[in-house]
Each structure stands twice: as C-alpha cells, then as structure tokens.
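What follows is a set of structures for review.
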Structure P
Amino acid sequence: MKLRTVRFEENLGKEEILNIRKIVAPVKFLEIKEDEISENTAFDYYIAEPENPDYSPSGKSRSAILLFHGLNERNWDKYISWAEYLADKSGRVVILFPLSMHMNRSPKEWANPRAMQKLISMEFSDKKDFSNLSFLNYALSSRIKADPFRFYLSGRESILNVTQLMDEIRGDRHPVVHKDAKIDIFAYSIGGLLAQVLLKANPYDYFSKSKLFMFCAGSLFNEMNGDSKMIMDRDSFASLKKYYIGDFIRLGAEKRRLWDYIETAFTTHIGEKFFRGERENFYKNNSHRVSIISLKRDIVIPTSGIRLALGSSSDICLEEMDFPFDYSHENPFPVSDKINPSDRKYYFDKIFSRAVEFLS
C-alpha cells in the first residue's frame, strides 16, 4: 500500500465558522483562541492507494472510500491497517479525512501527556473526586464543559470541509481522485454521526448514490455514552447530553442557529422524538445504501441506540456481532498476550471483508 499526503486549505464556510468560534466561551486553562488555531484550517490528509489501483488514463482513481474516525482521536495509528485492508481488497483509494479539531488539526499540546497532566493538576488541585478525567481527554473535556456548542460547531465545520473536498473532486481539481469517481463512506464511532448527517443533508446531491458502512456507529446522539478516559470525563459528557436535548433546541433564535440543511440533518439524529418520522423514512428509503455492524459489548455506541435511529430499517441494515475476547469500543481489536492473534485477525477480516463487499 502507498500512503500519500494531500494538502487541504479550508475555504468553504471558513469565515462563518471562525466568526462563530470567536463568541464560543473560552477555556481557561488551555489559554488558546480556537479561531487562531491555524492547523485546523490548513492541514494534510492521507490517501491510501492499493497496489493495483483502478486508475483512469489521466492517472486518477475511478473510485474512493472516505474513512471517518472517532471522537477525541489524535493520531491515525489505529486506522492505517483499516485503510490498508479496505484499499487492498477493494482496489479503491481510501481518503483518511480528519475531523475538525482532531488528529493533526489540533495543537500538538493537546496530545502531550505531560502538558495535559500539568493542566489537570492546576485546575483540580483541591479536588480529587472526578470520574474518567485523564490527560487523554482533558483538552476535549474542558472545551466541552466550557461550551458544549463546540461539538456541533466542529461537526458542522467537518461537513463543510467534506463538501469542499467533493467540490474539488467533482471540479476535477483533486490530484488523486477522478471527477466522476464513485464515492462511498466507511465510518467508525462519531464519524458515523458525521456520515449520517452527510447522507441526510446531501449537500449539492454529492452523496445521492453513496453507500455508507458503519462500524460501532449509527446511534442517536442521546443514546451514546462518551464517558471514557479516552473520550471525555463524566461531568463533561453529562453537560454535553443535557445541552443538546435542551438548550440546543430551545435557543434556536440565539446568535448561533441557522436551521439550514446541515443543522436539520443533525437535529434529526439527536433524540428518538426529534423528527422521528422524517428520520425513519429516510432510512427506509435508503436502507439499500446503509449497512452497520455493532458490537454486543460496546457501551459507547450501543446497539439499542442504533435501532432507535433506524427504526424498522434496523432489521435490514443492522447486524450485532460479538468477539470471543475482551475488547472495547475504543479498541475493538486489542493486541494482548491474552488474545490469540489468529482470533483477532479472523474477526478483523470478518468485519472489513463485509465492508468491502457492501461498498463494492
């Protein structure tokens, strides 16, 4: 597999996002203005190319898979083998696109254990009773606790970024992907919510024919549980859920709300009663384009939350699986002396061969 990098310079919606970011509540201990984080608006993303790609005479790929990652991810280590399998077995290029304020789109300090632990000690010097706060999730936890609107804002920015990426592809300005290429999506964890919003919003009809395969993803937001040392501390996640079930809906007229196609598509996936008929009809009409594999012991994105999102279409789109070894949502294929490597490989291949088959 060849792994190349492509530069992305944010243009679409940039001014809108930066202006809103200026009025989002600051985070005391991080001491950084988020509208000034330059690496979030200009960054490199990876493209995994198979050994024998299906390229046009112009040297560009005739098809591609967008790969979306999970919440609070700071590196691609976990996903390289995923992209390699998808590219190798499908013969398609795989675009590993980082979400807003994640991966290489955030300050390096946010992924620095020593720097984050120092901030934790400063902020909580007189308090020892906090649940699941760690150097891994401190940056996200503190940002969400200061203003939960950041969650939607980053998602909105990511949607606009992917739309710009599609503009570049369809406008024949992409260096690797052909303008008429077939574009499908593989999404994991919160990347699944992003993909669901993309398909539902369908900017410029870019995703009218795209297929979506989700792994450990697809739940209604209100049914998720991000209380994890690798994702978010308990208090921050409780604030996040409370905000989106309440204030995000009630404060529609306040400075931040647009009620456009992106926001409506997102709101449709917040809770069971929000636009339920519209959401379930969407999945019913598009059940042939959506496939999901959930894991039985996944407590972050539970199967029950996915069923609520899909409604009756869950019988068509959803399959729950389980592995005969200890795993978690954050690490579905752990490397451990207690796990037989052949077992891990068997279930890894089983998941990703299904993805390749469905997306073909």
Structure Q
Amino acid sequence: MSKRIWVVLTVVSLVVSFGQAAFADGKLPNIKILATGGTIAGAGASSTATTHYAVAVTAVETLISNVPDLAKIAHVTGEQVAQIASESMTTEVWLKLAKRVNALLAQDDVDGIVITHGTDTIEETAYFLNLVVKSSKPVVIVGAMRPGTALSADGPLNLYRAVILAGSKNAVGKGVLVMLNDTIGGARDVTKTITDRVDTFQTPILGALGVFSGDQPVFYRQSLRKHTVDSEFDVSNLTALPLVEIVYHYSGVTPTMINAAVASGAKGIVHAGVGDGSIATQEYPPIENALKKGVVVVRSSNVGSGIVARNGEADDDKYGFVSSDNLNPKKSRILLMLALTKTHDVKKIQDYFWTY
C-alpha cells in the first residue's frame, strides 16, 4: 500500500471515528423515545400556521417515521406516556414519567432516553427529572416552537439531534438535558425566554452547557449542583407530591393569594417577590400565619435570573424563610415539593437549595 493511500485511509478512518465517537465500539446506541405531546406533536391547518394549531395530535410512531434518518444514528423505539399540551402537565404525569424513565434506564439494552415535550413547561419537567432520575445515562428532553406542518418546522431536526445527544458518551453524567435550536441546556438553569421564537431557551448569566457543531454535541461546561445519581430524592414509592403554591408579587399586592394557598392545604409557598425576593409590608401578617400553621415559605424572585440573597431583602433567620438561591419560582416549587417529602426542617430545606 502506498504512503498516500495509507494517509487517505487513515484520515477517512479518523473522520468516521469522530462521527461515531458517541457510540461505544462503533455500534449504534439503543434509544427510547418517550412522548408526552406538545407542539412537536402538533399540526396546523396550513404550512404558515405557527401560532394557531392543534397540539399533541401526532403519535410517537409518526414522529419517528417522519425522521427516517434516525435509523442511521440509533436503534430507536417509541412509547406514548401522555398526549397533552404541556400547560396541562401535572405532578401525576411527572411521577409516571420518572418511574418509567428509571425502569428503562435500569435495562442494559437502553443507552439513553429522549422525551418529547411541549415547551411551555419543558424546563419544569426537566428539573424534576434531574432530581429524581437514578442513572447517569443521558436523558434529553426535546420540543419544538413550530408544529410539524409548518414551513421550516424545527421539531424534526431537534428530535434528530436529541437522539444523537442521548446516545453520546459525552452526555453521560451531565444530568437531564434540554435540546432545542442546536443548543444544549442544563435542566436546572435553562428557561424559556421568548413566547414564539425557536431560540427561546436560554440560560441567563451562566450560559448553555454546549452546542451542536454539525451533528456533534460539544460541551463547554457542566453543572456543579447535585443531580440524578447523586440526588437523595426518590419517587419510586410516591403516589403524589406535597401541594406547593406560587404567589406572585406586584405593586399593591394583597394577602388574597397567600390566604387562598393556606386555605387550600398548601404545605409550602414560593413567594415570587420583586427584585431580590422582596416581601411587601402587607404580606407579612398572612405569611406569618402560614408559618405558624407549618407552611414552609421560600423567597424567590420574579425578575427571571439572579441570586436571592439570604437575609438580604428579608430577615430570613428571624421569620424562618428559605431563600431560593438562583432558582426561579417554578423550579423553586419543584425543589420544595421534593424537599417536603423528606423533611419540614427549614434549615435542612435551605441546605437543599444550596445543594441542588
């Protein structure tokens, strides 16, 4: 063999190796797609319908068959766990999904999981799973901002890339990932920021975990907060989660929503305060009443990003509040629900917010 031919074959071999670096021994991974509905499973009346369309109408088998190139990158099978718009997501579906994910990942013949999901609550489901999945295998949640019938529908490519990511050895141990628009977000920090654009998912201040370069996922950072196999939260024997309500602060806020949360039997309240989690003067009496009844109160912020400093805008030590660190109100609610399955000790719950 001539030296020139040897060099060409070596280069080709390296290119192929790089392209399949995600797959152990060059074999295609076994990926399970769990479908829950959402816009990625939506259809419009015309190819230009991007705001008025039916969601959660396309079955998982059709989602898979609509992207035939999936067969080139993985052995893919699908399962319909739910078929709903994600604004209708419930804690009951979360528990069902988490238990199914854990059961599948315990199997040797499953290398990773992709979950199709509506974008409105995708970050909530992702963070919940990030805290309760008991495997380091990749779990990737994917959605779309345009229905599959639209011009330039983003769902098919998002799904294709999500399957690549779920089969990537580089995604192992990274926690639950959210993949849209060629961007890889970490479940704890990613959030929806724009109502209707394909680049809606961002990670304020911290930035994405990685991006796709062609068909290759490239990571630049990872979360240092505990997740998945390092998390102490376990839902295997749970049939329900404690009720936690979010109360939103605004100018002239009244005690109505706080009182309603307590009356409804809430075990926890996340106060989505202004600025650094501020609480208005008129809110203290109903909040103190809630505390006396054993309701745990977390101070978060409705700003959208940033740390809520402990003993900053409120005397947390005096009142027994928990500060949310930099978790937004929706994710604070998730962590508080899971925390309340373990303890009602405020100091321990505060530790959870600093740990997870």
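Each reported figure results from applying straightforward, stated rules to the coordinates on display, with no laboratory input. Every value quoted in this text rests on a predicted model; they were computed, and no experiment measured them. Cβ atoms are built from the backbone, for glycine too; each structure is taken alone.
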Seminar exercise, completed: mean count of other Cβ atoms within 10 Å over residues 35-42, calculated, reads 28.0; among P, Q the input was structure Q
Exercise. Out of P, Q, which structure matches -8500 when helix-only ellipticity at 222 nm (-39500 (n - 2.57) for each DSSP H run of 4 or more, over all residues; to 500) is calculated?
Worked result: Q
For this session: Could you tell me which structure in P, Q was used to calculate relative contact order in percent (Cα under 8 Å, 6 or more apart) as 13?
Result: Q
Problem set entry | Parent structure of the calculated result 29, 24, 23, given that semi-axes √(5λ) of the Cα gyration tensor in Å is the read-out and P, Q the choices | P
